[in-house]
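*Asks:* Listed below are the structures to be examined.
Just so you know, all these numbers are worked out from the coordinates, no wet-lab data involved. Predicted model, so just to flag it, every value in this text is computed and none were measured. Cβ atoms are built from the backbone, for glycine too; each structure is taken alone.
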Structure P
Amino acid sequence: MTFAPIDHARRVEMLQARLREGLGNGCDALLFTDLADVRWLTGFTGSHGWAAVRADSLVLGTDGRYGERALAETAGTGAVVHAETTRAALHDRLVACLTPSTGVGLDPAGTSHAEWRRLSGDLPLEPMDSLVRTQRSTKDDAEIQRMQAAAAAADAALAEVEPLLFATIDEPVTETDIRNELEYRMRRHGADDRSYETIVASGPDHGARPHHDAARRTILEGDTVIIDVGALVDGYHSDMTRSYVIGEPTQQQREVYALVEAAQRRGIEALRPGVAARTVDAACRDLFVGAGYGDWYVHGTGHGVGLEIHEPPFHSRVSDETVPEGSVVTVEPGLYRVGFGGVRIEDLLVVTSHGAHPLTHTPPRPFPV
């Protein structure tokens, strides 16, 4: 699978231009310790490292396991790579790279309290929101291409597994059977890995848990089943949920499914550049409250997706964020009640000036045909 290259050099230059212009907070250098920020900026995919940026330099620090990888992955960015054999040596290298600096901007959300204290003993750290994390909310064409491929892998896997689910009355399967098939088939369709622990939640108890861990429970006639599945391609995630009823649905199962479906349509219709994230949540939540199901809705309505499965913006009642043009977000209302089970419908969408366009394309097939 071939993708358009991601222009990390342009990202580095944009950040250095901001430093040359002055950030207005006394910082003349930036430090990134959050690995998703480091990857977005430099292309480095290792599990340990940092990026130090000044107006005229970029330094990537990592340990000895990743020296050659870091050199290859950051080629073209102008990065100077240092791979050290001890944590103390890597710390000393970082201090040397950022000395002298009048102020080093670091996002407290991207590092531990212990690490902050250790670094602040040698560097003039200043807390500031990550400029990279802000930029990550808006996806470029190369990123969206990878997310489309991830979504397509999950779509294809679910299309193959759905018949197994509906045949469960005659050929019993468990939640873990369905999970394992989905994760295997996503890889067959081009995924590098699953995006997260695949959720298969069935029946009156498991189905009432929005983030249930698949168990060896046999899926039975009359069950509601929630399948939350996503793929990972070249570091980028997809996210999708579909819900089902095994056998002939009851009137309440039909009613709840239709209500969730209607709520999701309202949430998607509310998506547009600049909209308050809480407005997207309210579009779904208000419908549930009006129908008498408000207390069945126990989570937010969606979130951004990218190099991490959960990124800003977050659609919730208390969010103070807005949805930027070019963001990739989920809309995922759901209703849950012990004794009933649950129903959730989730799609992954790109927010453009013309509306929200889905990356996930599995048609809803809640009931056996």
Structure Q
Amino acid sequence: MRSQTWRNFDYILFGAVLILTIFGIAMIRSAIAGNAVLTPLINRQILFAGISLVVIFFTAAIDYHYWSSLIRPMYIVTVIALAILTVVGQVRFGSARWFDTGVILIQPSELAKIVLILALADYFAHSKDKSHNFLWIVQSFLTMAFIAVWIALQPNLSTTIVMIVLWFGLLWLSGLPTKYLLIFALVGMIAAVAAFPLLEPYQQSRILNFVFPNTGARHGDTYNVDQALITLGSGGWSGMGYGLGTQVQLRFLKVRHTDFIFSAIGEEFGFLGMLALLGLLVLVIMRCLRAAQLSQDAFGSYIAYGFAILILFQAAVNIGVNLNIIPVTGLTLPFVSYGGSSLLSLSLGIGLVESVILRHKPT
């Protein structure tokens, strides 16, 4: 019976994730070449990649229904960890998002995404036959808000927005009545305007520089985005070749192994390389959606839908920042950008999706 179950394992999904992860390590190596301070990050990412592969198979082997009984303690622990982080967290780039263990930095907000997806999937699965009224919406919102508020206080605006998108995406898929859409639109616009004065100065600066860019400035607040666009454009159709991008190797492009790794890929592999990368990301998303459709119950469907939304949104935002069509954020390119916590949490999500696929009943 167990061998029969593993025959349903989605090797296409796993293969796409594996290729993205290996390619990400290769691009991180190229992006930080010659930088003695950042060189150790390569081995760390390799270590995290190895652990992530184990996490995928280990999580896939566990029946995803088991996580339903653990959601409440996981949720409580996550909220407590995020609350503690606001007091003792390691401050980097203007916010306290990491626990410094002395060896590695741990970012609880990455795990919080997984916990939120599980919590919302459980809530919507258990309430699918209930009236989809205003109380139903509020209860789901509070499930998200108790986690998101601590992330907002770090401050971490980009991840807070991810939480809101996950909530609204699953809310919509759960059957949100269309009469509430106008209300959401109005509340969203009012909240965005009202929240602007409450943002940190650097967050306000990013938004203002995007809306009112100083096109005559050669340096300053728009430097990173300007260099990202130059880097992307210099790759042409086929790129300059691996490790040969001048913008990357001469270090004009900053944060090139995390936020702007997509631009580095564009310079070294060109437009065709970027298309190939996008194709792999789309494949991962499509396989997650397939798992959602094959699931034998609503809980499994919402888990798979949640991770499809997460990967789609993060990829779209990261690429949008590199193309300068949205303000700069700190969201990584899934499976490709440097970040151990991000890679592990995404791999945990892929393992959960595989668990859903493994336990569907083939027709």
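*Asks:* Can you say which of P, Q returns 0.70 when FRET efficiency 1/(1 + (r/R0)^6) of positions 206 and 334 (r between Cβ atoms, R0 = 25 Å, to 0.05) is computed?
*Replies:* Q
*Asks:* While we're on this one: -22500 is what came out when helix-only ellipticity at 222 nm (-39500 (n - 2.57) for each DSSP H run of 4 or more, over all residues; to 500) was calculated for one structure; which of P, Q is it? Please report the intermediate quantities before stating the final value.
*Replies:* Values: P: -11000; Q: -22500.
Only structure Q yields this read-out.
*Asks:* Where does the value 29 come from, among P, Q, when relative contact order in percent (Cα under 8 Å, 6 or more apart) is the thing being computed?
*Replies:* Values: P: 14; Q: 29.
It traces back to Q.
*Asks:* Taking 0.55 as the value of FRET efficiency 1/(1 + (r/R0)^6) of positions 174 and 302 (r between Cβ atoms, R0 = 30 Å, to 0.05) derived from one of the structures shown (P, Q), identify that structure.
*Replies:* P
*Asks:* One of P, Q was used to compute distance in nm of label points 7 Å out along Cα→Cβ at positions 22 and 318, and the result was 1.9. Which label is that?
*Replies:* Q
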